[in-house]
Structure I
Amino acid sequence: MPAGALTSLRKIKTLTDIDTAGLGPDAGTAMPILHTERLEIRPIRTGDLAACHQLYKDIGWADSQRSEADNFERRRSWVDWSIANERELARLNQPPMGERTVIDRATGDFVGLVGFNPSLSPFGQLPSFGGAENAPCTLEMGMFWAISPPRQGKGLATEAAQALIDYMFGVRRLGRIVATTENDNLASQRVMRRLGMTVERNPYPDPFYFETVGFLEAGGRS
């Protein structure tokens, strides 16, 4: 990581410290391990497989049409891909797409996942982006978070997401971050608002997956 970027990272107030020990001179755009007051946010490892599988079951994201064994193997494939994705995007000097593991610093327990994924949607349909029906799809940096149900309601999603937002705005100079959810997912919408996002609904019925969106511009609240 360039010295200037490292200096910027150390100025981020939401981060108590950082760990760049695993970042060699050829690490490219790899994100270091981030520490907040309560959390460690690091790349996914093979040892996270069982916890990730359980998380997807607990939040209802496992495929109910598949067997337990099949879902587990699909999660294994996803973990392997996540590890390779982290490495290869960094080598290409591309942004750190993909989920990262969130760990409780006090106990070492798995808390959940947080990260970024490509978000291709007709954002021009939102009121703040013009409100045009059938707007073409554009690609944005989409934020993702998922906290284990027993750990929800303690502000951990907000804390983890804020650390990544500060990193991407402060170090990678990203211009905007978005997050999408369902209209009835009020918990995720509350997290969006705590992060300072403007939250809007798609005023049109299509596409079916594009319902509520939060967006945050660099340099302050959206």
Structure II
Amino acid sequence: MPQKPRERAGRVLDAGMSDGTHPQMKQIKPEWLAAMRATLGSFAEIPDKEWQKAIPHLRHLHLKKNAYFIRTGSVPDKMAYIALGIFRVFCVTESGEDKVLAIRGEGRMLSAYSAILENTPSWYDIQALEDSDLLYIGLDQYAHGLQGHSCWKDINTKYAQMLFVEKERRESEFLSDNAETRYRKFRERFPGVEDRIRHYHIASYLGMTPVALSRIRKKLREKPSS
């Protein structure tokens, strides 16, 4: 039910060790923290003091391939950073067909953002396409942070702006680009990803059939390089 994820997150946040360090902090690699700070810092500069205050609230979540970060109909209770792995954001049509809305890889934030903004159940799923590691923060703590230093509000605003720009760009490409151009842009935007996930996920994301994608890939392989 929608409230269960929040209860589980609450128990994790309340747990602790005798030395005051949350046990999950020992599972978070320093390089993951550095990469996460770099990603957030691309939106707004984070003072050292604010970053050190934020670190103890981060939790580690390991998801096996095909496991879900969020399911349709559940109310989000966390936001995450992808330290390792790839995810697909997708919905299922009335006819039972999967429609991939977005693909997220290392260095990206992960959330059901519209559901978070409206405090409503998510209308889509977020699924790991390979074994993945996330750093996440509970929404209650996230909301608390927004009331503090201005850097967190700036990051939140610019993250929302980035999602809007991505959505608009994707709509523009579907309206103006042919299938081959969309695939070329996918390879530029997601280098190496097509070697890590099933091609029917890519075809769904690009709005074409797997057969059409296979033909385009074959055509480009056979085309002499200029």
**Report entry** Comparison of I, II by mean count of other Cβ atoms within 10 Å over residues 73-80 - largest value held by
**Finding:** II
Query raised in the report: Comparing structures I, II by Rg/Rh (Cα atoms, Kirkwood Rh), which one has the largest value?
Result: II
Requested in this report: Assuming 5, 17, 18, 15, 15, 14, 10, 4, 2 is P(r) over Cα pairs in 5 Å bins from 0, in percent, for residues 81-128 alone as calculated from a single structure, say which of I, II it is.
Outcome: I
Query raised in the report: Can you say which of I, II returns 1.9 when distance in nm of label points 7 Å out along Cα→Cβ at positions 177 and 193 is computed?
Result: I
Requested in this report: State the single structure among I, II that was used to calculate mean count of other Cβ atoms within 10 Å over residues 49-56, giving 13.8.
Outcome: II
Report task. Work out Kirkwood radius over Cα pairs in Å, for residues 145-208 alone for each of structures I, II, then name the structure with the largest result. Result -> II
Report task. Work out FRET efficiency 1/(1 + (r/R0)^6) of positions 105 and 121 (r between Cβ atoms, R0 = 30 Å, to 0.05) for each of structures I, II, then name the structure with the largest result. Result -> II
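By the measure relative contact order in percent (Cα under 8 Å, 6 or more apart), tell me the structure among I, II with the highest figure.
Between I, II, the highest calculated value is found for II.
To test your reading of the models, identify which of I, II gives -14000 for helix-only ellipticity at 222 nm (-39500 (n - 2.57) for each DSSP H run of 4 or more, over all residues; to 500) when calculated.
Matching structure: II.
Read-outs: derived from the displayed coordinates by stated rules, not from any lab. Everything numeric in this text was worked out from a predicted model, so none of it was measured. Cβ atoms are built from the backbone, for glycine too; each structure is taken alone.
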